[in-house]
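Please go over the structures that come below.
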Structure P
Amino acid sequence: MPAVLQLTRKLIERPAPEMVAGVQLRTYQGPQDIEIWLDLRRRAFARQQLGVRDWNADEFDREFLAKSWWQPEAMWFAETQPLLMPSTPVGSVTLARRGEGSESKPVVHWLLVLPKFRKQGVGRLLMATLEAAVWDSGGRQVWLETHAQWAEAARLYGALGYRPPAE
């Protein structure tokens with residue numbers, strides 16, 4: 001089995017994100033979100049067999065802010081908001097672009113969901129939100145990569161209809 005799975009999904013209609021009780025979405029709001037995203041990434045991948053090393057703000061900058069495709073409105077955060085408490089980030093996803101001009105492809109970039117919030121619809125909500133943004137921009141296909149050893153992610157993507165490009 002290849003170490004990296006390349007998957008794609010054709011969109012036949014605009015996805016309608018189903019809200020998750022107690023979870024709200026927002027987009028990237030500025031530098032204060034860098035540490036939030038870094039913490040989500042660290043915690044989301046902490047138990048993976050093929051782990052990811054910790055990043056710092058400079059690496060976030062290189063991965064996102066310095067890219068020509070970067071748009072703050074294309075990075076979403078899922079947060080819970082208990083009654084009378086500050087919101088708690090539980091997931092994130094970013095829409096990237098690979099390639100240039102009319103040849104660019106919309107790509108899922110770093111879907112993160114904290115383990116405690118998996119299988120509750122948070123990942124599906126984030127993915128449907130990203131796919132709806134692709135649809136609204138005229139795109140009809142989404143691409144992504146994941147590691148084959150990240151079985152939970154591969155199962156989620158398969159359940160959402162993502163397949164290898166040859167299929």
Structure Q
Amino acid sequence: MGDENTQKNFWSTVPGILTGIAAVITAMGGLIALILNYSSDKQLLAKLPVEAVSQAGFPYTFHGNNPAKIRFRASGQWAAIPTSSNEPNAPRGYIDANGYSSFSKNPSVQCNQYNLGALIVRTEGGNCITGGREGIIELQPGQTIYFLMNDIPGMYSDNTGAMQVELFKAQ
């Protein structure tokens with residue numbers, strides 16, 4: 001009988017309460033670590049350096065055995081219009097992968113449905129798949145896509161900067 005009272009009373013003491021709290025915190029930390037470890041964003045497939053001056057773009061070939069959805073996320077800054085440009089009303093300065101949103105879409109750019117200066121994703125045949133700072137692409141085994149700045153063909157030499165594009169397997 002004395003042992004049962006000691007065990008029951010232990011959880012109502014300060015050391016017992018602290019032990020219980022520590023156990024809960026440890027369990028929650030382990031669960032959070034497990035979830036983060038297996039989340040889709042932790043399945044990094046590739047990091048691509050996409051230079052603003054590249055008209056051809058940076059290629060990525062999907063080496064999976066089955067079709068898969070791939071999430072991309074871009075960070076960095078680049079500029080498509082040099083500060084020395086004489087074009088009136090042209091936006092100047094560095095931008096993110098969404099491009100110049102305040103500038104009207106230009107029908108002369110590679111993918112006219114996206115902003116000038118946006119990161120775009122094209123197929124080998126030149127079709128635009130998507131664009132912007134992040135998105136999801138469905139790729140077939142062996143399919144190659146290209147990441148590049150949306151600019152007017154022949155006008156890439158005056159661009160500056162780069163984007164770091166990370167590719168993850170989406171769930």
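Annotations for the structure displayed:
- Ranking P, Q by distance in nm of label points 7 Å out along Cα→Cβ at positions 59 and 139, the structure that comes out highest: P
- In this comparison of P, Q, the computed figure 28, 33, 22, 12, 4 for P(r) over Cα pairs in 10 Å bins from 0, in percent, for residues 75-114 alone is attributed to P.
- When volume of the Cα convex hull per residue in Å³ is computed across structures P, Q, the figure 125 traces back to P.
- Comparison of P, Q by mean count of other Cβ atoms within 10 Å over residues 19-26 - largest value held by: P
- Answer label among P, Q for the case where FRET efficiency 1/(1 + (r/R0)^6) of positions 67 and 107 (r between Cβ atoms, R0 = 25 Å, to 0.05), calculated from the coordinates, equals 1.00: P
Every read-out reported here was derived from the displayed coordinates using simple, explicitly stated rules and does not represent laboratory data. Computed from a predicted model, the values in this text were never measured in an experiment. Cβ atoms are built from the backbone, for glycine too; each structure is taken alone.
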